[in-house]
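Values quoted throughout were computed directly from the atomic coordinates according to the rules given, and no laboratory measurement underlies them. No experiment lies behind these values; they were computed from the predicted model shown. Cβ atoms are built from the backbone, for glycine too; each structure is taken alone.
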Structure 1
Amino acid sequence: MKVPSSLSSASMAKLSNSPWLMLLPKDGGCMLYNPREGKIERNLLEDFPGSRYLANSGNWFLVLDSGSNLFITDVFSKETIHLPSLESIRSRICTIKRIGDRGFLRLDITNILSCDDVRGLLWVDEGGKDYVVVWFFDREYDHDYIGFCKKGDTHYTDIPLFYPDNHWFKGLSEMVLTGYRLYITTSRRFVRVLDLSGSSFKECAKPFPMLSRYELCDSSIAVTTSGEVLLVESDPWDRCWFRLYKKDPDIEDPDSSCHALVEVDSLGGEALLLDLGFTVPANYTTLGVEPDSIYFTRHYRPSHWSGRDLDICVYNLASKSFNRFSDLDVTGLMDARWFLPGI
């Protein structure tokens, strides 16, 4: 990994084996924050003025530039890969036309879509030889489709988010991308699992419910290293607890059950980076990652729900205790995310 001149070798050594935070100020940029020392090291997007961070996979960032063009870049080596234009999406229901540098028009609706509403996910393999990019226009309660591309593609392929015969499988509330698997939580809290490895997408299984018995909780899905889907809940008012659930293996027909989940009290020694949506191996001594802990900033990614305040913390499931960072001022931040190079 190339060490940038503005980041010391000592800082890079610490960065390589412990979670840091990416801070996204309202006035632009993407700052790298060391929570152990309470200081900001550098602006990771200093070479891309006017650009906006969307997602990351380790050192690789998915970025939207000032001309509404997507690219991915290794923020340390500066290697950059330009992606197809947003209007190149091949859709079965509509086409997109660019309106200037910041607007897009879908021919099936009359509203102009803004580049400010573009959200995305990114996965890059360990050697940086392959990647998957997923993006969509984040229109609250009105998500019709998403687009994706892989290395070598010259266009995006659309994934419709509607089922004409089943409203339970429609819409989008959050997504997780792990390798070629895309997990989509529908508006009614069913989970679709899609395989993106082929020329199009393929449903891996029938969508299944991840419904909690508590309606007033904030929640997210997460995927373990073994591929198991979890539901993560927290108190939206005080954020004084987290709860974890998995599918109840004793329920034969989860579709006919109101609550098909069972609570669990451990991550099996792993840690959950909820901003990424999946667990990672955890060893505090060698990796700097706390086992059975949830690294949290907010729910409902990659959408950006208004009214959801940042709460940057680490929650330990065993001790049911929080570690918050009182020296970090979040008032000027648009967003923040936990960052682990190589993950």
Structure 2
Amino acid sequence: MKLPEGAYLKLNPEDEYMHPLGSEVNFNESMYFNVYDPKGKIGGWFRIGNRANEGNAEMTACIYLPDGSVAFMFQRAKIANNDAFKAGGMEFIIDEPYKALSVKYSGEVLLLKNPSEMIDPSKAFKNNPKLPCSVELSYRGVSPMYGGEPVNADGSPLEDNPNAGFYLGHYEQHIAGTGKIVVGDKTYTIDGLGLRDHSWGPRYWQNVQYYRWLPMNFSEDFAIMCLNKTLGDGTKLIGGMVLNEGRYDLIREASIETVWDENYYQKTLKAWAKTDHAEYEIEGRVMSLIPLRNRRTLDDGTELMTRITEGMTEYRCNGRVGYGLSEYLDQIIDGKPNGIFS
């Protein structure tokens, strides 16, 4: 993301905590964690998105099980304020800013032998069994922080924030996660790597045309996040970072090519990224994928639908094998995702 002259990304340890609730009806503050344990062949991601002015929080637990099935739960849990990330049986705790955080969940999950059924949530929830689930994960940062809130040189808010409509502030960090996940009568010990993020500001999922977000970890010393995003006005943003020996090298240029299946879900991908120090050729193979959606009705009755496909993905780069997510967001136009030919 290119900022105007003099502007910079402001980030303080206090930003790990909750931000003042804005007056916008669609003000969102969200936090997200993912993890994958290659030895146990299990991974997942967890998100709370507080939308306090709408009276609810979006709570999502998504666990990719070793047999290819997915344990999934989504709730719009009632909340009265933006005081904490605690909703729907899930809780995120900041143990030490930038260094240590915890994720807890206690509730139910839907066991999906065929995760693609989630494209029709009502049908999926009726036709698949629910199991008790608990999650206890401890995360530690293995990298610097990436991102923040764009501000002018004097610290005042940037009026022309290029991400307006999706967030005001946003940061990410590569992490290591340990703990346990229990699904039904099976307990899985977790020791893996992942990425987390934190966003705040007004958000509608329909304010972005499409994006491709590729967070991946190869080791505690080598990890990548590559992002290609097209905003609602057509502006294209390319960003991300490469973790090398404890430092982040910013991605200056990047491209992503995708092979799709018959439903326009990503199957494999090839990405190229360039920093000031090196170029990277990346190949990805989706191991398990679940399609999700967000719908919104405008005042004139127009219905909008956003599709987000979440693929647990095996990556290869520089002769190394790593794991992470491939998250593809598209607006559905005339029945098709609008970014498939980009």
For 14.8 (Kirkwood radius over Cα pairs in Å, for residues 166-277 alone, calculated) the corresponding structure among 1, 2: 1
Test item: mean projected area of the Cα convex hull in nm², for residues 78-181 alone calculated as 7.8, pick one of 1, 2: 1
Structure from which 3.8 was derived, distance in nm of label points 7 Å out along Cα→Cβ at positions 38 and 102, options 1, 2: 1
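Here mean count of other Cβ atoms within 10 Å over residues 30-37 was calculated and came to 17.0; which of the structures 1, 2 was it taken from?
Corresponding structure: 1.
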Identity of the structure behind 5, 25, 35, 25, 9, 1 (criterion: P(r) over Cα pairs in 10 Å bins from 0, in percent, calculated), options 1, 2: 1
